[in-house]
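Derivation of every value follows stated rules applied to the coordinates shown; laboratory data play no part. Everything numeric here is computed off the predicted structure, so don't read it as measured data. Cβ atoms are built from the backbone, for glycine too; each structure is taken alone.
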Structure 1
Amino acid sequence: MKLRYSGTSPYVRKVMVSAMELDLLDRIELEETFVWSPETDIGLVNPLGKIPALTLDDGYVLYDSPVICEYLDELVPGVVLFPAPGKARWKALHFQALADGITDAGVLRLLESRRGDGERSQGWIERQANVINRGLDALEKEVDLLAGGPLTIGQIAVGCCLGWINFRFPDDQIFAKRPQLSAWFEGFNSRASMVRTAPKE
């Protein structure tokens, strides 16, 4: 399998952490991809022009991160990152959706902030910042549901989301008024898979 990736993408990180936790990383060839480069061929691999994109051994391509993570999970016998149908599964998917939504807002905020003078909308930036803060407040309230139990895709998604938001928007000090979320993240972020995939330019 071949994974098109970037060292700063939170969605790629979610796939990488999942692969490491599932002990599958040695089966994946990594190809670094800069989607904003005029010379990139990512559109030929993923028509959406995004990463991560996973090319399977038979040439079929999977995208985006929730699909890729579930595929990798299916390669390992038994229930691992995606619980069997029932309450535990809905909880894991709930947290994955919440984390991905926060991350989506962060990406929109970041891209808007990089637009040129006269093109940038401060109102749009503030709208996305509000989405991020509401999502983080929800995680602070629900953090007890993240703690304990077997590792799930929900925990991985939240961990990667928090790491990226903190990396891209350090001035937000997202943990300053969210002590329970801060404590959870400190513990989760010490996992070997998280340490190895920490975002960097």
Structure 2
Amino acid sequence: MSKKIKFVVVGHHSRRNQAEQLACSLHAHLLIDEGDHGANWNHRRAIEWASHQDCRVVILEDDALLLPGFIESVSEWVSRFPDHLISFYLGTGRPPQYQQQIAMRLIDADKRQGDHITMDRLIHGVCYSPPVSGIAKILSNWNRNQAADYAVGDALGGQVIYPCYSLVDHADGVTVERHQDNEPRNERRRAWRLALSQTWSG
């Protein structure tokens, strides 16, 4: 029997409809950023909400695209790695400095017939789950000046688990986040591989 899991969707007011639809599909708690506070602010709210729950929590952004069997697959992964931060999305394009490392680790996992890779940072905020045991540490070490994904992973430390085949894809629409580097996000931001097709993306 799978352990109880709760879901929370962080959304921007400009994408309210899709955020509400995603939250409804998962019976998830919904946190809408009504005042353009930014992803860091809203993801921290999600972590704070998770700290008051009695179970594992999965945090999703409003542009996450669920694959069939998502909840069942999530349950299997969090049961396998109860004390790890898990990212259920491994994306192309962004951040560009990690793409070669991702490619090499996927190739290595294939050689070993492994089903996941590890990295020392959370590099996507699309869909992830912090371990219950690490939430207090994440909150106490939170850096409000970092990108949301970096803030979560760096505050916790340790290795992040990435399934080789992502459990969600990314809608890859126009970004609503104001990035500190002011660099345009023109790269294709979709999953490397999807659990649905068990094939390479692209």
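Quick check on the output: 0.95 is FRET efficiency 1/(1 + (r/R0)^6) of positions 18 and 122 (r between Cβ atoms, R0 = 35 Å, to 0.05), derived from one of 1, 2. Which one produced it?
Details: 1: 0.45; 2: 0.95.
For FRET efficiency 1/(1 + (r/R0)^6) of positions 18 and 122 (r between Cβ atoms, R0 = 35 Å, to 0.05), the value 0.95 is produced by structure 2.
Tell me which structure, out of 1, 2, gives 0.85 once FRET efficiency 1/(1 + (r/R0)^6) of positions 34 and 106 (r between Cβ atoms, R0 = 25 Å, to 0.05) is calculated.
Label of the originating structure: 1.
Consider the structures 1, 2: one of them gives 17.8 for mean count of other Cβ atoms within 10 Å over residues 10-17 as calculated from the coordinates. Say which.
Numbers: 1: 27.1; 2: 17.8.
Computed on structure 2.
For the read-out helix-only ellipticity at 222 nm (-39500 (n - 2.57) for each DSSP H run of 4 or more, over all residues; to 500), a value of -17500 was computed from one structure; give its label from 1, 2.
Working: 1: -17500; 2: -9500.
Clearly, the read-out refers to 1.
Work out the source of 11.1 here, i.e. which of 1, 2 gives that when Kirkwood radius over Cα pairs in Å, for residues 26-65 alone is computed.
Of the structures listed, the value fits 2.
Comparing Rg/Rh (Cα atoms, Kirkwood Rh) across 1, 2, which is largest?
Working: 1: 0.96; 2: 0.93.
Going through 1, 2 one by one, Rg/Rh (Cα atoms, Kirkwood Rh) is largest in 1.
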